[in-house]
1. Where does the value 12.3 come from, among P, Q, when mean projected area of the Cα convex hull in nm² is the thing being computed?
2. Please state which of the structures P, Q yields -11000 when helix-only ellipticity at 222 nm (-39500 (n - 2.57) for each DSSP H run of 4 or more, over all residues; to 500) is computed from it.
3. Tell me which structure, out of P, Q, gives 0.50 once FRET efficiency 1/(1 + (r/R0)^6) of positions 123 and 147 (r between Cβ atoms, R0 = 30 Å, to 0.05) is calculated.
4. Matching task: 12.5 is the computed value of mean count of other Cβ atoms within 10 Å over residues 19-26. Pick the structure from P, Q.
5. For which of the structures P, Q does the calculation of Cα extents along the principal axes in Å, for residues 75-186 alone return 46, 34, 24?
Structure P
Amino acid sequence: MVYNTDMTREQIIAEIKEKALRERVPIMEDEGLDYLCDFLQKHQIRTLLEVGTAVGYSSIMMAHHNPQLKIMTLEQDEERYRQARDNIEKCGFSDRINAILTNAREYETDEKFDVIFLDGPKAHNQRLFERFEKNLNPAGYFIIDDVWFHGFIEHPELIRSRRLKPLVEKLDEFVKKMMSNPDYRCTYLKIGDGVLVAARKEKTNE
């Protein structure tokens, strides 16, 4: 896609979204993304790690709505990563969004983040949570998208694919583990395709 240099950032973002939808690239649903952007502003989030860049739409929207936010975002698909880099540059966010081509399940960083946003492969949520928990600031947040998973979590009888059933069961198990995790206060929101917010409890000296 060629962008007119006279286009506003809002117009470029709208075209990124339209192209992603047309090409069936999985992007966050409007309701969930609106909630996420509002959450980041309300809680004055300054640093965020995103797992699952796709073409950069959610990162761009978060940066657009929060001028103080710096994002590291991880993507394993090379073509989508390249598109994301181009989109981030066209929107003028290269200084605040650092897109990295990598397998998140193997990636290591010493950086700390106020929010860790999991929007990658749903079957690996538990592994990704365990891998990056050390990178979450005290009183930080994990936010996980697609935990409702098209309604299959609450209505497994709707599943018609044998291959899909193990994924749904794994995601359901992950959500239940998070909801019962004593180190986090978790909220399950039925917005978009389901959003789980896990607020890390500050440890007290006993």
Structure Q
Amino acid sequence: MQTETIEISLLLAEAFDRLGVEYLVGGSLASSMHGIPRSTQDVDFVAALELRHIPALVKLLQSAFYIDADLIKEAIQRTSSFNVIHLATMFKADIFIMPQTPEAIEEMKRRQRVLLDETTSTALYLASPEDTILHKLRWFRMGGGVSERQWHDILGVLQVQASHLDLAYLRQAATQRNLLPLLEKSLTDAGLPQKCE
């Protein structure tokens, strides 16, 4: 796991914590931490940002990041995303505004606090392994089902987390998102049990 990626993610997480904004880290960083580590060129956050948070967020981050208040405002109004760029490294973070949907609310409730340093209590909130798998399956499908990297990430999380996964939740959520055939294929490829729980 790239130390740089973690350090930059922690800077953003600290800003969200100081503002009292719920967040989670998803994407390749989440799959690397839950599964098989690999390098990544950016990091994905989901954050429950509101318009009132913009001035304080900009103030907290502007010394270390390129950050644009107008882009944040537009992302919040559209429930879309914006990015910030770490000035010293040019590392990019994509920040997705959390939609107020049952799916997104449940995902935020299921996030997991992962302790990175016991002496300092440094931690990051990650999307749960199950939700990480579901998002990766969705991106795999959106990409035409050909991305070996996405599939490798999915299998890595399945294999590393195997005995800890909530397969009932995975199957139920995959069914709701029309991802069940892909999920079952990934379970087969990962060598996990096929019977429902």
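1. P
2. Corresponding structure: P.
3. Q
4. Of the options listed, only P reproduces it.
5. The read-out comes from structure P.
A short reminder: the numbers here are calculations on the coordinates, not readings from a lab. Keep in mind that what you see is a predicted model, and the values were worked out from it rather than measured. Cβ atoms are built from the backbone, for glycine too; each structure is taken alone.
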